[in-house]
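Right after this note come the structures.
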Structure P
Amino acid sequence: MGIFSRLNWFFKQRWEQYSFGVLALILVAICNIIPPKIVGNIVDAVNKQTMSFSYLTLNMAVLLLAAVAGYFLRFLWQKMIYGSSFVLERDLRSQLYTHFMEMDSTFYQKWRTGDLMAHATNDIDAVREVAGAGILTLADSLITGLSMIVAMGMFISWKLTILAIFPLILLAIMANVLGNKIHNAFLKSQGEFSNINNKTQESVVGIKVLKALGQEKEDQVDFDRYVDGNIKANKRSYRLDALFNPLTTLIMGLSYVITIIIGGLAVIHQQMTIGQLVSFITYLAELTWPMFAVGSLFNILERGAASYDRITDLLNEKSSLVQPKKAITPVDNGNIDFEVSKFNYPDDPAPAINNVSFKLGQGQTLGIVGPTGGGKSTIINLLMRDFDLYQGSISVGGNDIRDYNINKYLDKIGYVPQTNFLFSTDVRDNVRFANIDASQQQVEKAAHIADLAKDINNMPEGYDTEVGELGVSLSGGQKQRLAIARAVLSDPKLLILDDSLSAVDAKTEKNIEQRIASDRQNGTTIIAASRLSSVEHADEIIVVDHGTIIEKGTHSELLENKGWYHDTFNLQEKNAAIEGRLKQRG
């Protein structure tokens, strides 16, 4: 029953609705007391041969009135109790989604996507059942059970009532023994469901890779393993839960035996009428639902408690991002002063950055290059405030970025990551995603800067063309350019391109660079790239390797240094020339 106390915050919000719902259940229980009493009275009237048409008509009218009243009262409790449970579902989903939006990169490294989806769907459904079917089952079983027991004692016999319900003590003992076991079993079951969810999500997203490598059968075997684990966990939970119903049947059968034997003797000795015995047995039959409801109730409560534990654990996760007491909201300019002496990723003791420092004035462009894994993306991650725990400081616009309101800060940044994410909507809405009210003229200007306008005009429906899930209908280069258009549309103070020109040819790359430079004369730009031609025009270029800057300067200065930049640039130029000759021959 602890899950009810843990959801007390919600029940306090909806106390009026739940009060009306429980009141309606009480009135329904009163209505349910009437039919057995009337049946007993009619049986006695028939037995005594005192039945009259008017007496029968009156009793039938009362039965009909009780049925009609019960109908409307049932509608009322369903509206109040089940309606409130869906409000809880809405609130929990909103809390989780807001939490997801506030969490940092460390959180998403720890939790898998499928697991988060399972929390937001299956677990919340289980908790909603507690606030709906759980409250109903608890209140209805208690109210119906108590009302029937009171009616049996008041209208028939307290002695027989006590004897008939005595076996119910066994059910309470059984519930106490199985409670913790069922909770742990459902916790395991929900965890296995998360594993299936994550496996399915991962396989669907990576279906092209699976097919290309011919791993469909192996993946099917792996998926079946997850399904088997889920079935095994569910079998255990339902096996424990299934022990309630047979026990309830046995207990109710024992109560009937006691009633028939003791009640029959009472009728024989004229201590009770046959009609009273019929009424008593009818009341006892009404107790069947509350008894079976106990098993259903434990199923609902333990599954809901296990799911609420999982949701609470998720909501208790804290972001490592710094939350300033008084956040600065405006980012006035794009001046950058990057001074980080040391940074290492969570759970990785090895430093990812060592003594990296550079300054960039508003309107300037910085190029970041270096070997794979050298630290280029780490610098960008810190600028994007994916991580705030580092030694040193990073200032943008004259203020430490950790002093800004993070949402206001990120609003001033245009970011194009290595892996472009496009939404399942049309080209226009993908371009203006950061500013959905942008005009068509603004969208077309952004597409022109990204050298995408001609491609869009050649599409079947132009800017209304649906790009499909994750932009499946577009080429790699088109995806990159669409992401660039989206980033430049909002005219950010700081534009960050993280190896985002790798899928376009050299001519297109030059066009985009020239247009960005022309459009962003007052905007600061950072370009991280593997292809050195992407940063030739930069005001300054830094070469990062093993988390530290090994070279710094302009394109011409770095060529003169004859270091890593010089060697890599010449190698790439030779490779480009070879590829060009091969294309001409082809």
Structure Q
Amino acid sequence: MKFLRAVGAALADAWRLAKPYFSSEERWAALALLGTIIALNLISVYLNVLFSYWYKIFYNALQAKDAAGFWQSIFTYKMIKGYPWFVPGFTEIATFNILVGVYAFYLQQMLEIRWRRWITENFVTDWLGNRAHYQLSLKAEAGSPLDNPDQRIADDLRSFVSNNLSLGISFISNIVNLLSFIFVLWFLVPPLHLLGLVIPGYLVWIAIIYSLVGTYLTHVIGWKLIPLSFQQQQVDADFRFNLIRVRENTEQIALYGGEAEEGVGLKQRFHAIYLNWWKIMKRTKALNFFTIGFSQVAIIFPILIAAPGYFSGLFTLGLLLQINNIFGNVQGSFSWFVSSYPQLVGWRATVQRLDGFERAVKLAHAHRPDHVAVAADAALHAEDLTVSLPDGRELFAGANLAIERGEPVVITGPSGTGKSTLFRALAGIWPFGRGRVSRPSGTAMFLPQKPYFPLGSLKRAVAYPQQEYDVDDEAVRAALDDVGLGGLGLRLEHVDNWSLRMSGGEQQRLALARVLVAKPDWLFLDEALSALDEEAAASLFAMLRARLPATQIVSIAHHDSVIRLHPRRLRVRRGEGGHARVDEAETA
């Protein structure tokens, strides 16, 4: 009963993930492809039935040394009594079998890539929508449904689509194959007379019992592979993520001389892969001993059962081999679970990972920050704002803040008091808080201390988050010149990983060029000039004010030269109960 509940839960999860595609705008093309694939597989089953009758004709001709019958069975069809009324020659059956097999696989690949494209686009849209990706990153822990979203979207979706199609179509084909060959086997063999009893279709009952025993023992031996497979995907993803981290931070690692420590970390993560893989190997070895042995016995088992009839003259050689072929098909169909068990294990683990990830994304959408609103007011207001950390600790409690358009405003204070978190709450991306934030209408841009640059051309890095083809080349070159990177103006189409190619100061200059191109109404700078010396930072800030006189600037800064350029100053201090508060600071 527990096993059946687990199967039912797995199928329900898989259907919930698959249903949206087959009810989407692509449903008719998808259903047409799926129907055609299933039809071709059913035709393949029918051709397999014809092959079983062809075996009988072919081997009977060999036994009788009937040369004419032998060559006729190769090239032309033969009329027979009863179902299936005629049997094509080997050439005809083989030709149709090749065509059906090729196009069934080709169309299955077509449906697979269309489905994967659709479901990948939707997962990516949901993951990025309403900044769910950011909320998940704040809550992610190793082994949780929130970690390694790259693997879930890239690898798990590919595996899910591929296994759904191959297992689903294989299951349907096996059911039809089973029904077709049971019918033939039931009427092909005379009833068994045993101890005064007459047992019709006795080979069918033997095949059923043989396969059910094999299915049960396969699950008993192999069920532990499901959690092990899940864990293997997890540790593989962790190892790959660590490798990506090293690749993206090569300069910092080299400057620290941290190669030895990174090597230890990578070896530890790979050791987890190694240990789990050994567990999988041991369990798979036990499963393979049984499944391979089961398959080997199945080769000779039907002949052993039918041999007495052949030696007694009840069966011809052709009929004996036909019985062997048909029994093999019946037993193989009944043993579908046995032969597909390793693939089913991987499929179940993939469904669990995707189901957990999708539910987490939907939960993030349902709990997106709702304390931020866009108002017609020209000022930024925070009223009774409480900002918490992911673990529930409160940084700000009942904070109030008002920033009018006009002169730049700077927020200062000791490190760790929550200035950056307050900025995130004002930006509307911080999900842990309550109260009210009213942002004025118009465009806003937030520059963090460490800029982000997408992979691609230099122009794309400057234009982000706009599309690069929406931005004029001359505007980009002018912005680069203003921030002191004019030498890059001739390399707009050059593609590189700019986060690795540039120093920290150059990255911050490039981010400022992005601001000059976007011309936002509100600009929030979170230590966005910290990698520059005070003189350069002050010069660039003055340039921003000159180039963007209509932009309201709100900064977090530590450089005195930059702070002095802000007429209004706010300071974050620790108050009673450990909560931070925002007070007006005196200006010199």
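Every number here is computed from the coordinates shown, using simple stated rules; none is lab data. All of these numbers come straight from a predicted model, not from anything done at the bench. Cβ atoms are built from the backbone, for glycine too; each structure is taken alone.
Things to note:
- Looking across P, Q, the calculation of FRET efficiency 1/(1 + (r/R0)^6) of positions 96 and 432 (r between Cβ atoms, R0 = 30 Å, to 0.05) that yields 0.60 traces back to P.
- Value 1.00, calculated as FRET efficiency 1/(1 + (r/R0)^6) of positions 416 and 496 (r between Cβ atoms, R0 = 25 Å, to 0.05), assigned to which of P, Q: P
- Here semi-axes √(5λ) of the Cα gyration tensor in Å, for residues 32-215 alone was derived from just one of the structures P, Q, and that gives 54, 21, 16; the source is P.
- For 6.6 (distance in nm of label points 7 Å out along Cα→Cβ at positions 304 and 456, calculated) the corresponding structure among P, Q: Q
- Which of P, Q leads on distance in nm of label points 7 Å out along Cα→Cβ at positions 344 and 560, largest value: Q
- When semi-axes √(5λ) of the Cα gyration tensor in Å, for residues 480-543 alone is computed across structures P, Q, the figure 19, 14, 12 traces back to Q.
- Read-out FRET efficiency 1/(1 + (r/R0)^6) of positions 440 and 504 (r between Cβ atoms, R0 = 35 Å, to 0.05), computed value 0.65, structure in P, Q: Q
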